Structure P
Amino acid sequence: MADLPPRQIVRLTRCIGVRGHPAMLIEMMSFMGYRWYPEYTVEEQFRDFNQTQYHCTVRIYPHYVGVTQPILVGHGIGMTENMAVQDAAYSCMTLLREEHALLGGTPFRYIPAALPGEEGYYTGMYTDHSLEDPLLQMTARFARDRDRDARALRFELHSTRDRLYRALTLLAPFVSVGSVEYDAIYPVRTQMPSRVAWPEIGGIIPPRGPLLPPYAGPRPHPCSNGYQGPQASVFPDARPQLAGYMGNFYEDYYGDGEEDDE
């Protein structure tokens, strides 16, 4: 079997002006005094049978100038690039919420917290809303319950896709002998209606790796592109500063409260 590329970086973006979780993440970061826009790297995880998915890594950097290592990294998975970015921004918010306990006394107190681990951010920790006034109490309760629904459905989606991929792999040999139609193992990908589609994430599209030679086998080549160079994961422009940054207001107002991350 040919040595296949493990990934293809397909988008570098900072999600400036992107609605949804990226916008909320920027508001949260600005409140805490972070200086730089988060950086999203989207990788294509090629899988045969039209089961390709995307993995997004979002990196948050400290407010110091010249720092090259992030202090927080979030991850997301999606069936599209836009979905993966939204998922990564959401996971990053839950990690920030857990890391900064003092957010419990801010407008961000009802964002669920999560710890990275074996189950990722699918196990959420929610702030008690019972002492709020009835209007906010019901709003927070509704948001918490919908968040639980979304976590469970996302987990079920990825589990079902894994089982589907295994089933299609087992069916593939029967296509070459005519027992199974070709279309059966290459199902059409779902197209989201325009009113519920995720917003475009913008950014830079790096060039893909070189085309691989034709695949000699019963099915088309499992991946058409080879490895990319290291420049595919590098933002070519200077890191932009969050609008309105004038120092770390979060630390100035509340104090450090905890040791700084290196």
Structure Q
Amino acid sequence: MTDLEDIGQMLDAYRAWLKDRTTLKMVHRNWVEITTPFLDRHNDYIQIYAKSVEGGYVLTDDGNTIRDLELSGCALDTPKRKHIMTVTLNGFGVEEANGILRTRATAANFAVRKHALLQAILALNDMFYLASSTVRSLFKEDVENWLDSSDIRFVPNIQLTGKSGYQHHFDFAIPRSKRAPERLIRAISNPNKDAALNLIGAWTDTQEQRPEDAIAVAILNDNTRQVAEPVIAALNQYEILPILWSQREVEKERLAA
């Protein structure tokens, strides 16, 4: 069996897993509660809500994402955090109003918009989950500052359309040079199984659309806890380069080339 067939079978299994682990329930005022297989940082399944309206559908998180962050001591009350939230949500085509995330969909693009809302929820959880007593700045901002101070050229906030038609977000792109290929980077402040699967899905969907020698890079925050070996192994399995934040200087030349 070829590598192409192997990967095709794994992607088929991934799609089957998504379908089998997604459940629907009718709730208040004709809203449908969609329970997804993706976990939040409490190891609870992420739930979103959909309702038919004139011209299509509304999809929302019912305010759960931002409310949970605030209850965890992470108020989005600084200009920097508000700006990053806005830029992140805009990248997924998701709006925020009164703490509620929402997007509109049609029957034709429902799956794409549902995917975008989930991506936005996961991105906000990853970017803003910090305890003020242990983490003093946003991890993505730390990575950006390090790239700047290391004279590593980059383009921030890249949106790429994959083979599936879904859009995927990468935090930074380092352009190709004479010595090194294009590098697409995602900074992951809470490196867990879901974050790894999310990046693997994004990379396998977009890889064919990029130059043949392009690589994906995951910069993993190990400031407060050790990154689990299965997370690193999963990334390596899909030829995604894992860089521990504590080991970033060792890999600096690879990114600066």
Structure R
Amino acid sequence: MPHKQLKNKPLVEVIFEIRWELVQTSPGYEHDPHYKLLLGRFYDRVSRDYPEHEQLPVASVPDEIVGHVVQHRFRVGKGSWPLFQIGPGVVTANSTADYTWEDFSRRAVCAVKTLFDAHPKPSELKVIQLILRYVDAVEFDYSSDNVYSFLQDKLKIGLSLPQNLFNGTGVEQRPKVFSWHSAFSCNKPTGVVNIKFATGQKKENTPAIVWETTLQSSASDVPILPDGIEEWLDAAHEVTSDWFFMLIEGELEERFDSA
């Protein structure tokens, strides 16, 4: 279902990721035999819209031990978003505060189609995973508030520990560190929905509750590409967006939509 654009959305980052199969050279070592050529061809095709190149420190590590790890970034401007990233066996599209689905989905489709166009042997490109991940955060004072109460009151998530663990034991009931992760099968698109909440930080080292909503399709669940990417993205976005808005419905949605 369609959802409105929030004026003060809690989005930290949205990431689309496509991974393809690497060639095993020896136990524990894999590489992409076309990566060096693909890197240059990919940049040639995106440099007009993403002219700022950043080489990450991991680019100096042998490719065989950093499979599916990004090594290079291509930004729309220096220090600006959105951006593309590439490494052996992986390409990502990333956006942040200025995100809209219409813009981001167009860029994600471009990333996939450019990958297939730039690959020296696209017939050998075996995609093994598609991922759409949203990372959101809301400021939270762990020293004075209880994260379990926040999840129950603001997000309708009921988590608790037995009260007798704290009564007369000298153990503080408010957790200093928190992490919760669950995964669920999904049939449109076929894959797995992951949701995770954890202790984290927002801007300027402000303590926060960080949550990730991810839809991931792997192996035989991956559609035929590149033609099937638009349908997959739309379906994955519908699930992740619906989950987000159903969770924040009420006080949090009003907070995130205030000027």
With Cα Rg over 2.2 N^0.38 Å derived as 1.12, matching label from P, Q, R: R
Answer label among P, Q, R for the case where helix-only ellipticity at 222 nm (-39500 (n - 2.57) for each DSSP H run of 4 or more, over all residues; to 500), calculated from the coordinates, equals -12500: Q
Given 22 for relative contact order in percent (Cα under 8 Å, 6 or more apart), calculated: source structure among P, Q, R: R
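Compute distance in nm of label points 7 Å out along Cα→Cβ at positions 157 and 197 for each of P, Q, R and report the one that scores greatest. Please report the intermediate quantities before stating the final value.
Values: P: 1.6; Q: 2.9; R: 0.4.
Comparing P, Q, R, the top value of distance in nm of label points 7 Å out along Cα→Cβ at positions 157 and 197 belongs to Q.
I have 1.3 for distance in nm of label points 7 Å out along Cα→Cβ at positions 141 and 245, calculated from one of the structures P, Q, R. Which structure is it? Let's see the in-between values first.
Values: P: 4.2; Q: 1.3; R: 3.3.
The read-out was computed on structure Q.
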Given 0.45 for FRET efficiency 1/(1 + (r/R0)^6) of positions 29 and 165 (r between Cβ atoms, R0 = 35 Å, to 0.05), calculated: source structure among P, Q, R: P
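Where a number appears in this text, it was derived from the coordinates with a stated rule and is not lab data. Everything numeric here is computed off the predicted structure, so don't read it as measured data. Cβ atoms are built from the backbone, for glycine too; each structure is taken alone.
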